[in-house]
Structure I
Amino acid sequence: MTLRTTILIMSAFGVISDSILIAFYPQFFELRYGLTSKVHVGAYIAAISIAVMCMLPVWARVARRVETMHLLLYTQFAAAMFCVLAAWAPNAPTYWLLTMLMFMTKASYLLMFPYLMRLEPSENHSATIGLLSVVIHIGAIFGAAVGGLALQAYGPQFCVLLMAAGDFAQMGLCLYLIRTGRVVRVLSADENASAPAPRRTPEALSALLKLCLLMFLFDFSAYLVRPFFTVYWEGRTGLQEQMLTGVVFAIPGIVALVALAIKYLVKSPPRLLDHTLFNLLLGAVGLALQASPSMVLIIIGRCLYGWALYQVIVKLEVTLFKVSTPDVYARDFGVTNFFQNLGVLLSSFSAGYLVSLVGVPLTFIIAAAGMVLTAAIDRGWFGVDRRHAPVQESCHAT
């Protein structure tokens, strides 16, 4: 296997491991520890975001002194061991402690993305990000489906052990790359790795900060309803089949595959389908439709939401690598990931309270309003950049 293929497979294992329980934490905590508080579930998912957003910049700094794949070999082993211990955690506080340690060490695997982009020519960035996005969506589909089946058939402990297996698989692939000499060293022998990162121009800094704001608002809106969608779906439809629930939860990933196929099979797709403003508004419509009592409208809403999610995420990631430079890819990726996780963090905290106060349907409407606000800010605050220099123009995701 080539280095690129192996990294894609590692990414898939990482996403599958993360997706096994992400849709089922309400059911998991009820089955395992008898906890039914929606606020507790929202707080737990928010804590995951805190762990990742705080540790990824740390791992990015460490990666300036230690080769990325060597670093991942040890951190993924540590993550797997914490996960195995969490499978036998006797109570919820112990489970929290062990899994937070797991996510803190596991956050390092996100460094694979800037590492791969540093090795790819700039003209391949868009295609590579699209491919990575699809791999992530496929992993999310598979992980959600397997997680639902495993939770239903084998129980919560087995799900946690499956998560550990994904971390061990990543560790094994890191070892394979190192042993076979396929690792590309990005820390050259004559480079002073301890030197401070190069200073950026005010224009580049402005572009990065604007992009961070857009990512924060988008992630807050997009993931506001995620923690309780499976409970909502089962309550709305009366269908208590958790594998089916996992598949419905993963519909956005299926739509992402369709979007990629259209991109490569249709030579000249309508420009509107690729337009950020259109896709943000489409995402708002998709979120609003999911507040409907109709099963058909919920599924249609999931499809529209999935299309918008894929298109906007790819645009934002491509934009990041346009406004950054290869020697600071990891640092800038850590900065934008911090704001993305901050959005997920606040959405998770808010979701628990909003669902308790107004219910899930109105939470969908609030998320749709947030998507519209994101579109308005994108157009109003960032649209002016098209009239200026190219580096500023590139900060707009359209």
Structure II
Amino acid sequence: MAASPEDLPLSGITVISLEQAVAAPLATRQLADLGARVIKVERPGGGDFARRYDTTVHGESSYFVWLNRSKESLSLDLKSEHGRRILEQLLAGADVFVQNLAPGATTRMGFGTEALAARFPSLIPCSVSGYGTSGPWADRKAYDLLVQCQTGLVSLTGSPDEPARVGISIADIAAGMYAYSGILTALFTRATTGVVRAVEVSLFEALAEWLSQPAYYTRFGGAQPPRVGTQHATIAPYGAYTCADGEDVLFSIQNEREWTALCEDILEAPGLVDDPRFATGSARVARREQLNAIVSERFAESDSGEVTKLLDEAGIANAGVNDIDGFLAHPVLAGRNRWRDVRIPGGTAVPALLPPVDLAGSSPRMDPVPALGEHTERILAELGHSTADICALRAQHVL
């Protein structure tokens, strides 16, 4: 059973977020998981455009359902003076302000980092941008695939004949994770020293950090790692091989003990252990095609169950190659009780994964995904607005 916010580590922390898409919503959802109150400010009529990415989850977007549980939705037109006054009221009682609007949008509204520091000295602002808030590309919009292209990730992913995007929003996820950890660090710093530090994360620089290994390899090796499909670009053998029953088994050789076990116990070719063609990791990578041919021939003689058993007995890490249905039915998720029901707009409950970090003695918050503007009246009432005020604001299309 999910914990109430009062029992969680971020109980008492209030986050106001002008967020859309993936990066900022991922950061704030994780804060909500830990008990923070997250008020998501959305445009009246449409809201976060991720609400309309698809309609696959009982009419709701798979992206939005993933990223927005346990939040409160306030519909507010920030182009209006009344809307900006309400945001000002919210920020006066908040601990964290997160935004990933278009470049310069919050500054033009009067809510840039410097302006906020002057008016709300205890507020931690977090800005998530495409390429940073300064520098030659500060004014450029950025989306996940654009950043995958700009960092070179697409050139590393795919088959030898064709590059490919990573199949998830990896630049957004990287930025969201760094925004989350940056906010936690800023909260800790404020609590222990009283110093308030603004947090800034860009999609480009977040994913650039994740490209550091191939960047080093390219800078000092003279050529970038090749695209090799399900093979590993710089370790061999490390990849998927087809067995006699048509199923693929992926395994990895990480050290010389495993190489010896592979040669002796599975390939049944002990002479390969010290064969100068394959005797070192670098040699095996250089002669990947020859080595793959040997492994493929052996795997084609046995079905996947037998190959898996042999690899397990040899102490070599291996796995079948799942599709998403296989992932959903994974025995680890079921055996560790990782699924919880979360309600979505309309009242339907859908399964959601628990956050991957387990805190001893604490269960994460797994509250409903909000409908657009679902909490508007309650939040405005807390700020002191009367029912008549709220009706008037609705009539003016501020809400």
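Read-outs: derived from the displayed coordinates by stated rules, not from any lab. Keep in mind that what you see is a predicted model, and the values were worked out from it rather than measured. Cβ atoms are built from the backbone, for glycine too; each structure is taken alone.
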Legend entry - mean count of other Cβ atoms within 10 Å over residues 22-29 - highest-scoring structure of I, II: II
Legend entry - Among I, II, which structure scores highest (criterion: distance in nm of label points 7 Å out along Cα→Cβ at positions 70 and 366): I
Inset, instruction - Looking at mean count of other Cβ atoms within 10 Å over residues 206-213, point out which structure of I, II has the largest value. - result: I
Inset, instruction - Kindly point out which one of I, II the value 23.7 was derived from, the read-out being mean projected area of the Cα convex hull in nm². - result: II
Inset, instruction - Using relative contact order in percent (Cα under 8 Å, 6 or more apart), single out the structure from I, II with the greatest value. - result: I
Inset, instruction - Could you figure out which one of I, II the value -10500 for helix-only ellipticity at 222 nm (-39500 (n - 2.57) for each DSSP H run of 4 or more, over all residues; to 500) was computed from? - result: II
